[in-house]
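Down below are the structures I want you to see.
All of the numbers you see were taken from the coordinates with simple rules; none came from a lab. Since the structure is predicted, the reported quantities are computational estimates derived from the model, not experimental observations. Cβ atoms are built from the backbone, for glycine too; each structure is taken alone.
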Structure P
Amino acid sequence: MKAGGVVFRRRAREEFDVAGDWYEHERPGLGRQFIEEVDNLLGRLLDAPSLFPVVHRDIHRAVLRRFLYCVYFRLREGRVVILAIMHTSRRPDDWQGRH
């Protein structure tokens, strides 16, 4: 895919930043590792977004391997639009009102 890149919705970007800060506070360097894992996942989303299952209408879910987080995204005009980056302990429908 790689055409238009990745775009974060405001709330998803906040979730990403808060999670990275939390992990860094828990153990120095862990926040950086979280960010690197999300970056790697975003690269895979750009390469092959259709490999990730659709979980609601046109919204896909990608699960981080090391951290208990899911990335919810949709494809729009050649871009991957990140709607949410959520810990797996949160209610799974918390992201459904986001567009």
Structure Q
Amino acid sequence: MGIIIKPVVTEKMTLLGDKLHRYGFIVQKSANKLQIKKAVEEIYGVEVTEVNTMNYAGKSKSRFTKAGLLTGRSNSYKKAIITVAEGETIDFYSNI
């Protein structure tokens, strides 16, 4: 898969896909918009009209348990929102 790590399949992204033809993907941090556009067009065979990206920073998390205070960190990642041309869709469940 290279640049695209995995699709984002949530209720919010499903509604955006149905109404606005927008789909979300977790991508490599070093990927730019042109590389993401090319990768989506090659993998899914659709025409991409717009690419929006956002970087999420990792956060420190802690919780209290019987064993004491457990601390950890969530991963940082980059998310891309892809808008495809009118009349085209991406079906994430076709390979199942």
Rank structures P, Q by FRET efficiency 1/(1 + (r/R0)^6) of positions 21 and 45 (r between Cβ atoms, R0 = 25 Å, to 0.05) and report only the one at the top, that is, the highest. Q
Matching -12000 (helix-only ellipticity at 222 nm (-39500 (n - 2.57) for each DSSP H run of 4 or more, over all residues; to 500), computed) against labels P, Q points to structure P
Which of P, Q yields 15.0 [mean count of other Cβ atoms within 10 Å over residues 5-12, calculated]: P
For mean count of other Cβ atoms within 10 Å over residues 69-76, structure among P, Q ranking highest is P
Structure responsible for 0.40, with FRET efficiency 1/(1 + (r/R0)^6) of positions 37 and 77 (r between Cβ atoms, R0 = 25 Å, to 0.05) calculated and labels P, Q on offer: P
For P(r) over Cα pairs in 5 Å bins from 0, in percent computed as 2, 12, 22, 21, 14, 9, 7, 6, 4, 2, 1, the structure of P, Q it came from: Q
